[in-house]
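What follows are several structures.
Read-outs: derived from the displayed coordinates by stated rules, not from any lab. On a predicted model such as this, the values are computed, not experimentally measured, just so you know. Cβ atoms are built from the backbone, for glycine too; each structure is taken alone.
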Structure P
Amino acid sequence: MIKILLILPCAGFFAWLGVTAICFPGGLLGSYGIKVATVDGFNEIRAVYGGLPLMWSALLFASLARPELRTPVALSVAAACIGMVAGRLVSAGIDQSLGRMPTIFLGIETAVAAALIASALVKSA
């Protein structure tokens with residue numbers, strides 16, 4: 001049960017992010033001060049910020065129905081989150097700054113990675 005409680009909010013977060021990116025591609029990055037005004041830009045946001053998180057969400061939800069998938073799926077998505085965290089930290093070091101939204105997502109990505117790793121370490125179903 002604890003694995004499910006750790007995985008479920010992570011799957012929900014990625015579902016929210018993916019749907020938001022697909023439905024509002026111009027608005028998603030607006031809070032970062034990034035203006036997207038081309039069809040190619042919208043396509044990129046829908047693919048990377050929309051399709052990718054939706055697939056992670058789908059995999060996480062599928063792993064809830066198939067217990068044998070929980071650990072490999074959780075660790076794979078956690079690894080991707082750790083990659084995003086590392087990229088943000090490298091950027092903060094290079095730029096000597098980390099803005100409000102990157103800080104918020106740094107926290108979310110760290111929490112998601114930690115929850116998914118914890119779910120992989122828990123021995124109960």
Structure Q
Amino acid sequence: MEAAVRATAEVPSIPRDEGGPVFRAPWEAHAFAMALTLHQRGVFTWPEWAAALAEEIKRAQVAGDPDTGDTYYRHWLATLEKLVAQKGVTSMDMLHRYRDAWDHAADRTPHGKPIELRPEDFG
């Protein structure tokens with residue numbers, strides 16, 4: 001919890017209420033947690049993160065994002081992907097490979113069942 005409090009202090013754009021960060025869907029909380037973990041492991045500083053996120057949001061606005069707040073964590077996730085690739089944690093190709101595998105696994109998984117990656121999902 002302390003890390004989340006520090007993050008909201010360092011990145012003022014994080015949607016929050018008096019209790020801390022707020023999320024519209026579970027994946028948003030997961031993306032937030034991944035950024036916290038990577039920051040704690042020294043992959044990036046909060047000022048570096050805030051600058052990269054601001055740049056991503058500006059790019060999206062130029063491309064037509066209405067900036068109503070409901071796409072904030074999409075920008076967060078795009079920033080996360082770009083930073084881990086820039087820092088050499090992984091590559092954009094590997095990120096796309098896993099995204100495509102998850103899409104394939106999700107397509108074959110019945111609603112309500114856990115999604116499991118299989119080797120054939122990477123085909």
Structure R
Amino acid sequence: MVQQVTSGIKISVDTEFEGTFYKDYKVTFAFGYKITIENQSKDVVQLTSRYWHILDALNHEETVEGEGVIGQKPMLSPGQSHTYTSGCLLNAPFGTMSGHYNMMNFSTGKLFKVFIPAFKLNAPFALN
């Protein structure tokens with residue numbers, strides 16, 4: 001598990017290799033990740049959008065941007081957390097993901113970024 005705190009918002013990430021399968025006549029590697037967003041600040045915040053940078057071992061890069069996470073824009077009071085699961089496909093058996101969430105602080109009315117720590121995606125059979 002990797003964790004990082006930005007502006008009182010703690011991000012925790014767990015990953016899991018889901019398997020291989022064929023997509024467009026090529027082998028792809030499926031990874032799942034579980035993210036917990038915990039509000040350790042004194043303010044009510046809401047996640048408004050996300051940004052991901054995905055890089056596999058073959059140097060294929062992908063950027064993903066969009067509103068919310070899995071169709072939700074969770075609002076978190078102090079002490080509350082939100083957990084969700086998602087996944088990605090890579091062309092190689094290992095890679096990394098990193099990014100940030102854009103969040104709104106309802107006490108100040110300002111948008112701020114919460115950084116998602118870089119985490120590794122590894123197929124167990126590909127590790128030494």
Item to check | Rg and Dmax of the Cα atoms in Å, for residues 18-89 alone derived as 12.3, 36 - corresponding label from P, Q, R | outcome: Q
Next on the checklist: I have 0 for helix-only ellipticity at 222 nm (-39500 (n - 2.57) for each DSSP H run of 4 or more, over all residues; to 500), calculated from one of the structures P, Q, R. Which structure is it?
Outcome noted: R
Checklist outcome for this item: Taking distance in nm of label points 7 Å out along Cα→Cβ at positions 10 and 50 for each of P, Q, R, the highest value is that of structure P
Checklist entry - Rg and Dmax of the Cα atoms in Å computed as 15.7, 51: which structure among P, Q, R? => result R
Checklist entry - Out of P, Q, R, which one gives 3.7 for distance in nm of label points 7 Å out along Cα→Cβ at positions 2 and 34 as computed from the coordinates? => result P
Checklist entry - If we compute relative contact order in percent (Cα under 8 Å, 6 or more apart) for structures P, Q, R, which one ends up with the highest value? => result P
